1. Can you say which of P, Q, R returns -8000 when helix-only ellipticity at 222 nm (-39500 (n - 2.57) for each DSSP H run of 4 or more, over all residues; to 500) is computed?
2. Of the structures labelled P, Q, R, which one yields 2.3 when distance in nm of label points 7 Å out along Cα→Cβ at positions 181 and 205 is computed from its coordinates?
Structure P
Amino acid sequence: MGYNAAMDDIPNVLACDVGNSAVRFAHVKGETVGPPRRFRVGELGGLGAALGELWTQIPAPKRLVAASVNPAALKALEAAAAEALGQEVLLIGRDLPLPIETRLPDPESIGVDRLCAAVAAYDRLGQACVVADFGTAITIDCVGADGVFLGGAILPGLGMSADSLHDHTAQLPRVEPARPGWVFGRSTREAIVGGIIAAARGALRELAEAYATELGRWPLVILTGGDAALVCEHPGDSELVQAVVPDLVLRGVAMAYYGTLVR
């Protein structure tokens, strides 16, 4: 991770990922990530108590660090942290520098969660990689062999795709994304579920192949996000995906803070 202190000297981080649909947080120390907690956006009433409970369990030295793509939910997190912990939130991109080098014209406009996932994936793999986050939106990004974030693609998440079909048609039902156990959808529901999963898998393969062509070599592929397991249940059996790491963004949030300790 670039932080060479003894394990006992590594600061503890209460890492927060403020997303479009949820706020997730966990205790991170070095490579160890504790069980994450999750609060849905719009249901943040108990956030302060949960943060305070975890904060009291974390030994000093410790810092509260966040990546956010949701300004309203970030305000709720900051208010909860101030009231329950008496702590200010160190925000990546505002109080801390972005955690990974990019070759982009406007890196500050990129979702910080994408950059955190990318730095954590490269730290784990140590080579060119594709980082796909299957959350509210799907992001499929690429990191070069030198650890530089090259950019990527954004497309609707599984739930958003399913909702769009219902909202913009007369008779298609609203369905919950699931892992299809069939090839031929024998009902409208099965056809929608199978279609949105196939679209996500197809986008991942298409973009990974395009990135490989640009790189001149095949990159490793790592997945994260709440719907990653629906897209690839068994990464060890996949010809495309090497790993599914649910806490990838939280790892990257902590790395953004650790990176400031060695600058």
Structure Q
Amino acid sequence: MPKLSLKDSVRAVQNLLPVTVRHEKWLTHNSNPVYSDKALEFAADQLAGVTGSSRLRKRMFRASAATTCTRAQVFKWIGVPVRQDIDSKTAGIFATGNFMHLKWQMAGLTEGWLEEAEIPVDREDLHAGGTMDGVMYEGGGFEYKTINDRGFNKVTSFGPLDGHLYQVHNYMYLGEIDHFSVVYENKNTAEWREFRVERDDFLITQAEVRFTQLNEYVDAEALPKILPDCKVEEGIQYRQCPYRDMCLKTRMWPRVK
């Protein structure tokens, strides 16, 4: 029997959907929901900018940056100033995304399928960490993603995006978790789909290698190579990079005051 690919493995366990079964039932009886005290307290903390005392107050390589440029991750570690060119439209998109996250987390905390929300998985020994959207009642991780109509059609056909698979495996590696539920919500239609992602040994090894290499760059004060597209100032990573104004000019380890 041929070995299933990772995305085939994701599709093969869609009968195990801990969020879908409970959340759909809850929604049908709570079109105008009244939230639990636990959910309201969580929301108040989030809106007030309270992140919890358990977070390490040190620089970390972020689990959510799994597929981003290695050089940019090192610049962020060093503390290189970034471009501040977010316009009002982009800021509004970020705010909408934050409130959509909050909607799901409050529902999960109220119904009970979500045990806790905004859970840090930090490893000081690896200088790495991140914040999971939540931990479910059965011990799995919860990750929520908003996506446009085109992207939603893609994930419903082919499964979670590669970057998100790497992200949740970073969380699994850092937090010793065995599986995740990744929920995508279509921003255009409010349709949503849950994917169960089981721990994959290959991607766990990739996470370990990635964090090890990042630490090696820092220890040696060496910068990763510039991406080929960036050398010719092309590609989406170059256009969206907050360090593009200084990256191509930088050869030595930056000294930031």
Structure R
Amino acid sequence: MSAPRRSSVIVFLVSAAVMAFQSASYASHSWGGYHWARTANPFTLKLGDNLTSADWKSHLAQTSSDWNSGNSPLITAIVAGTSRKRCSMVAGTTQVCAASYGNNGWLGLATISINGVHITQGSAKMNDTYFNTSKYNNPNEREHVMCQEVAHTFGLDHQSTDGSSQNSCMDYFSNTGANAGSTLSTTPNAHDFQELNIIYQHLDSTTTVAAATPPAASASEVTDDPNTWGQLVRQSPEGRSSTYERVHGNASKTVTHVFWTAEAAEICPGCDHRYDR
């Protein structure tokens, strides 16, 4: 093979490798491989509306519309909720709530119950104790957090936690202060939909997406009380994101993503913020 031709082949192979790496790096924010079991695509996930304010209801409607606007195997449908502030999970659904949960350091909580890698139920909570303050009470920050917490229950993790904007609600850009008027990072981007298609590219022989009655409250229920979240298993270097796991006696477990306020993260980025106060 001549030298020019050999050089061209090498350049082509290197370029192909770079493109493959970039594609993989963009689509790498699955949350532990967790996903809803289903027997066909697309499938519908019901979002239980437990919201009492028209403002939060409009953000849930926008979130549902945004996640339904892309090429996705998952379609959301808003239905009546069942539990209001407590936000008890309901099998086969994601329950969405907003309430004044207290000065506990978190803006949003997303919890899923899993059996193996299959999500069986989820909840997404927004903390009005902070969203009713001047710093966080703006439509862009509300939409960012609502969009992200609901999507965690799809099986999506963060694209970035360093505070930079990937123009995806799955990053930790802060729509506060000088950025309060910015609509960056308030909607999904193409890489979020790419990741959803990777997560849900295979079908299952059973389904965990189905209508169900609310479960009775139990000692294993995960709530806004940090003592119910279980063990800290991961925290972002900047301290804005923490993941907790609680294993139950029936071999299932609950996994919770916590979106901390900027103030909580600043106290000690590497600390378990449940015990900062």
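1. Details: P: -11500; Q: -14000; R: -8000.
The correct label is R.
2. Numbers: P: 2.3; Q: 3.1; R: 5.9.
Of the options listed, only P reproduces it.
Taken together, the values in this text are just the output of simple stated rules run on the coordinates, not laboratory data. The structure displayed is predicted, hence computed values, not measured ones. Cβ atoms are built from the backbone, for glycine too; each structure is taken alone.
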